[in-house]
Structure P
Amino acid sequence: FSELREHGKTKATQTLLQELQKILQTMHLHVNFVRAAAPTGSAAFNIRFNASTIHRLIHWLNPRFFRELKQNDKSLARFQAFMQGTQLVILDEISMVGRQFMGKIDSRLRQAKAGRNPLDRDLGGISCVCVGDTGQCEAISDQQLYDGRTHPNTIDEPSAAKVIFSNKGLGIYSSFDKVVILTTCHRLQTIENPTNDKDRAFNDRADQFLQILHKIRDLNLSFDDYFWLCKRKKSRLNPDERMLFEDAPVIMDLRRISTTNPENNCDFYNKLVLRSHARKHHLPVISFDAVHEGTTQEDGLEIDERHFNDLPANLEVCYDARVILIANLAVEHGLMNGTQGKIKGIVYGPGCHPNHPDPLCCLPKYLIIDFPQYAGPCFWPDIDTHPERRTWVPLLPISIDDAGQQSISRTQ
């Protein structure tokens, strides 16, 4: 565990995995002897070394529902074969793993090794290394691992499953007996032997910033600290400083809708930036509606996108506009929630175009997105003459059923 963020936990994890792989090669052991995972796709990708999400590692395919894999079930056989050679698991960003989550990891790993190790062995007898800062992002809808209080059993729980998993998770966390604490900050370092006022001023700001990070971690932020951070608000920056952040992504809360300041709404801001980009480069903005089944097109467009897992009724795109993934597509290849890219093509099928009278023909066949982080198979045959297409990925429309009306679906 690390005392504070910026201490290089990810680098330490990568170095550990690199050294372990050397040992495995020397001992002629399979590379899957060690597996690494994290709660999110972005965190898993940052680890490298074929790391995956924890859900994928333990074959928990639907995060909303957890069930034990049944004996004589093909899914259990596949999972046991997948984990057959694994004896060490490294879990990163452990602050996002709560007691119930850890209990489910324990339950699934026991099943993975049921044929080899006794079922009463924690984590199925697999060694586990947890990496993270427990003062960072907390587990969602779960108790923190270090929370020793009794699980709050509520009236709406039809079974004791949550209590059981929560107690299991607490027991697993309590069984860890070795802790390594990183105390030196590596990501933000001061300038050694500063020779001028500019360097000394930087060191002062860096020290103060690290101190404030520590206070935020401990929920001990003062008004003075807050106002010091506010010096870097967009409204306080001069034009040259703003230009430095022109291409930086803006983090906004989709749930907050302002009627008095619409520029603070995510959709409004995205359209504003898209049109600014189009005007600057003299490009058209293409708009297309989602296609609905089980209802009329007009009625379908009126249904809130939250009914379709946030799949929008209308989408506007423009060449070279920036996009960001909001779901994991292929973590092992660098396509996960948070990955950024740029639109390089809008491809329609034969006879289809944005103004076609048939709504299905108004929808592009696929969008071509350039994801610089993409490291999977190439989709284009002319890679030798166009090497820039190596990271181009086609994204096809998807269909999602209405959460309330299973007979209605939206394709976008």
Structure Q
Amino acid sequence: MPEKYHWFDGDGMVHAIAIGEGTASVRNRYVATAGLKYEQGVGHAVYGSFMNGGVPAVMDGSRPLIKNPGNTNVWQLNETDVLVFCEGDAPHLLDASTLETKGMFNFGGTQGPVTAHFKIDPANGDIIFFGSMGTHVNFYHAKSDGQLIASYPFSIDTPAFMHDFAATEHYAVFARTPALVDFEGVIKGNPSTIWSPELSNEFGLMNIATGEIQWYRVDHTFSITHFLNAFERDGQVVIDANCAPDFGAKIGERNPFSVATPWRWTIDLETGTVTGHQIADVNCEFPRHDPRVAGREHRYGYYAATRTGQFCEDWLFDHLAKIDSETGKVEYQGGVEGLTSPGEPVFVPRADSVAEDDGYVLCVWWNAHTDESEMLVHDARDFEGAPLARIHMGHRVPMGFHGNWSQAKSA
């Protein structure tokens, strides 16, 4: 294991949990990335860590320069294919049944790396996403079958770390923060991201149809790793995101994040002013919402969280939280006895339901005492009640990042 190993460095392992007819099955497999296959071939770790850019100790042309661990997000493209996203390259294409890695997938024309976050339009299934390298960014728009229909390049003033973005019906929303990717430092083996608080924050709104982008300065300094959602209302764009006072991906500490809390930012499209307020005083991350309100006005967000505003004893989080973005009301879910740490929650709408919070919240929890994991199914409306179902995994599921629900086709 590299000296400066970071949680972000773990090789991607996809877990597929199928639920139906009162039963559940679990399948998992490593993503066969080029970097992993090379390291398996030589029998030891070769690449550096997130904290030194992932550059191998020896750059002799015999291996990929940067390891793409394929460990961040998944999306079921169709009945037979799953895409696995990470920051370092195009996504990997996996067989949906066996989880075997087929190769890379470039949507019929992406150039360079693609970020791990994408947005699905609930009206038509279109997918939008982006990739960045230094100050150059490419925005992409693809149909639900994964084929590109438009791409728009643009530049930013600084090599800002942009892991996620938000989207409304008409705009893609980007955040340029003082968290910068330090390419020169990477070559020297230094941390890949530095914090430059003397820089200002800006939100960028890109017209999805034309590619035109306008930037709006924010009179506040903060870091954003993940957005909850965004929407348009009465000549304004409203943005919900998790904000931290700095970028806290630290090495040598149990907690790799700075404390982040949910904020709402509003851009007045006529005046260009940006205002913001903290929604709730809760340390939380991995925000999720009902996918039916993606890019539309929403009320609820679901988060991995702590109850005290600080990180918990065993891992980053010890509860889930349901937060009302309108009132700031917070409901907590603590799992069941023995389970200590939740991962990212995933909202699944109840069949034939209409209300935004009428559905289920799925989450994989870890038991620090037995070193095993369970998936719990929670009722989104009775959020603080006992779980509706427990799926015993029989082993530990390593703490990961993001997952998604895919409804099986009817027979």
Structure R
Amino acid sequence: MAEMLAAAGHQVRVICSTPSYPHWKVLPGYGRFRLARAIENGVKVIRLPHYVPAVPNGIRRLIHLASFALLALLVLGVLMVRRRPNAVVAIVPSTMAAIVARWCAKLFRLPFWVHVQDLEAEMAIATGQIGRSPLTIAAARAVQRLALRGDRVSSISPAMCAHLAEKQVSRHEIVEFRNWARPDVAPIDRPSPYRAEWEVEHRFVALYSGNIAAKQGVEIIAQAARLLAHRRDLLFVICGDGPHKPALAESIADCDNVRLFDLQPADRLADLLGLASVHLLPQMAGAADLVLPSKLPNMLASGRPVVATVDQNTDLGRELSQCGLIVPPHDAQALADAIARLLDDEGLCDELGRNGQQRAAERWSKQAILEQFERELCAVVDRRDGDLEWSVLTAV
């Protein structure tokens, strides 16, 4: 997003965290206690050092997010005094940092756009990350409401936009701004190089690639693998990292039809997705309309069908209509049956894969989505030659 704005002639500054996702460990080359500046593809990037817990839990996550928000407040304030931008854009998560960005924008009387990737408080409530205390839930929602105010409030799906309206966000301020499929992801016309690298001899591969945390519910994949242990032609491959990875590794230790790998480099995404005969997209019950997984567009663009554990009457369920199979959340037997059905029906598998590729091209075109964002942002600023300040405030 920021690179597109810079390429279009805007001056863009990004304030973000030092990279630690998804390992909860600051990556090599970045100091834990020093601010890092760089120009990346025309974008001025400032990476802030902040607390990153080795083992995240409720309190440590709050400190993690609060430490970034406080540093962002200082840095954003100094930058805005030195050179007043024409707009401030904040990304949720993190809710705390978005509140900071809103305060700064209000102080300097600047247009403010907040983009919601997921409703952080609602997701934490749905997945049990903050407990069930009514006081805790009320406090989390109150903090969330402070962030969801701006000249524009955007999110990634119709259901997410509807949730914003339910949070008393004015409908004329709400804009749908989708995630996009990577342009380099397409069906591959050769065996994936990962087959040789990982010595995959099975005919079929059921693939999950992404974060391994509470809201994904990846443990259902291990349960389905046990139910399909008799299928000697099928291998389950899980690529990812996250706080639940050690527990997942322990649960599949005795499963010879499941392999667990680290998250693979982004520039090899097409090869990784091309390894799949079918993509797996587990979701926790109650969380599906609180986020539309960013991995979905690339799954569809790869030309492979998707099996998702989600209710039919959700955005995710509707997006997967005629592109994959939908099974109830937490139903391992239904997931196993859907996988087997696709593997045994090559015609259905190919049809769903083609439909998914076409849908990705129609609904998740990167260029079209970003051009729409630029038009909307320029309409808010009411000028095209402005200096756009984008604060990337996710501290995951």
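All of the numbers you see were taken from the coordinates with simple rules; none came from a lab. Quantities reported herein were computed from a predicted structural model and do not represent experimental measurements.
Here are the numbers for the structure shown:
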quantity	calculated
helix-only ellipticity at 222 nm (-39500 (n - 2.57) for each DSSP H run of 4 or more, over all residues; to 500) derived as -1000 - corresponding label from P, Q, R	Q
Relative contact order in percent (Cα under 8 Å, 6 or more apart) from the coordinates reads 13; which among P, Q, R	P
